[in-house]
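Got some structures for you, see below.
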Structure P
């Protein structure tokens, strides 16, 4: 598995599932830290030791629950869930959520630039891996182009994927150097929609490729390339104000943002349409519609935060459209 990750051959969807499971496993520690729990470090140590301790206890107290049948995938999954998310995990999560006086040191750490960078680490790794996955195709296309054997489609594909690669690397850069948020959205739903909206598009890549004619394939590649280039330009202008979750870091109203309020979401929609064209229908289209709907919802939550953080945002909103100049 590690070899596949290092060479960019592991499926993004599989990695995403593992990342979600890892996040859920460490949810007690995450909850304790975000609430500045006075016993955070004890919760963290227990969380780190929870899986082996829980598995050992179950082995002696209820060996039948942790008996694995190598021929039965369902039993392996059941044992893994019991060992990692059993009673001990539930008790630890409940403890991390209990009312307590906040630790001032954790409150200060939670509001620091270092914490913001660490919180962005999963996204940084995700986008770095996305760039790594493009490397093999780009090298192959470059070899064909250098030898003179490349057709029009290879040239279009190379430059569209190169734009996507540069966009991924730019995302990594801005996640590292971005400013601290001055205000965040309230509640769980804004973060949920931000997360799902960011990663739902990965589902399209798990579908079988569609059989396309060369003109349609070129149009799809051009849309992906145009969307990637547009995303690069908009993100470069957005700079240190970039966020995945609905947050206010700095109000940007110039450049592309003088034309529409959410140019990055607009060009992402172009990219997702070009991507969906290349995979099995109607499922790819349904996922693409879901991504577009979530981008819209994210923009609503984002505008609510910006309106609370910046009084001048109301005037800006009245003179600009959301995604398409003069339309919507």
Structure Q
């Protein structure tokens, strides 16, 4: 018997308590990808509303035995865990991640796949709810604002320019997907994936998709807790999940800039200035090592000698900006040179 050929596309679908719409979703998914050599990977994330029974009955009727995998989790572990479980079964050139709630149209996902398939330079392409002129319906104002704020913060922290950080539809090359070390929980998955991809200097492409948002009564599951967790995940992805040399630089820069901030202002003003300086320290420590950072700190000290009290701020800022420029030039010059572990800490 000949070996089974590798699939063109693996489709990972996490499912949790979707009894009302799961039949419609499965029919639309199957009809959209019927002429492709696909593997459908369904992860039932501990459903308690009858979804498990519907999946057990429906999936064998519309998919061939060799075309699907069905994973049952006894307890609800969250979207991130479900997707990671699904990745274990991926065997294809590309992987599609799509939610099962019908807020996203599978037909848009097919368009994303066709674009990626016809352009080998695309490693990742995401559906954006803020691009194009496709059908849109949003009913949760604060959810929309949160997505926009989180996307802005992500772009600022990772030097990106995407429009929809939390999209539930994306195509990614499977070889890249399997290299990602996904550790965030619940709806932190998108931040986890995009941050790791951005750190690898891989372009994230986007394409406009439709979006029909559900109400809480219809099954909308994201909560205000997930909103607050997003800020934690953004901070962790940018300032903690780095190599040891970068983490050391961030810590060094944070401590030094915090110390500098304590020399300015009084009362609440001093606290605010210290927080501002600490934040600057975190940012500049990401792309500079110990020696370039030390140049900045020495320049700040040198600038402080030209005046007294709060009058020192102007020369300090001027020397800081000049040192910031030259320290970045130094870092860029040596970043592509092979360095041993010792040099990686300092240059």
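Here distance in nm of label points 7 Å out along Cα→Cβ at positions 43 and 171 was derived from just one of the structures P, Q, and that gives 2.9; the source is P. Tell me which of P, Q gives 5.3 when you compute distance in nm of label points 7 Å out along Cα→Cβ at positions 27 and 243. For distance in nm of label points 7 Å out along Cα→Cβ at positions 27 and 243, the value 5.3 is produced by structure Q.
Among P, Q, considering only mean count of other Cβ atoms within 10 Å over residues 203-210, which has the greatest calculated value? Show your work: numbers first, answer last.
Working: P: 15.0; Q: 19.1.
Top value of mean count of other Cβ atoms within 10 Å over residues 203-210, among P, Q, belongs to structure Q.
Set P, Q, criterion distance in nm of label points 7 Å out along Cα→Cβ at positions 259 and 299: the highest-scoring structure is Q. Given that distance in nm of label points 7 Å out along Cα→Cβ at positions 131 and 211, derived from a single structure, equals 1.3, which label among P, Q identifies that structure? It traces back to Q. Here helix-only ellipticity at 222 nm (-39500 (n - 2.57) for each DSSP H run of 4 or more, over all residues; to 500) was derived from just one of the structures P, Q, and that gives -16000; the source is Q. Among candidates P, Q, the computation of Cα extents along the principal axes in Å that gave 80, 48, 40 used structure Q.
Of structures P, Q, which gives 19.2 when mean count of other Cβ atoms within 10 Å over residues 155-162 is computed from the coordinates? Structure P accounts for this read-out.
Read-outs: derived from the displayed coordinates by stated rules, not from any lab. Keep in mind the model is a prediction, meaning the values are calculated, not measured. Cβ atoms are built from the backbone, for glycine too; each structure is taken alone.
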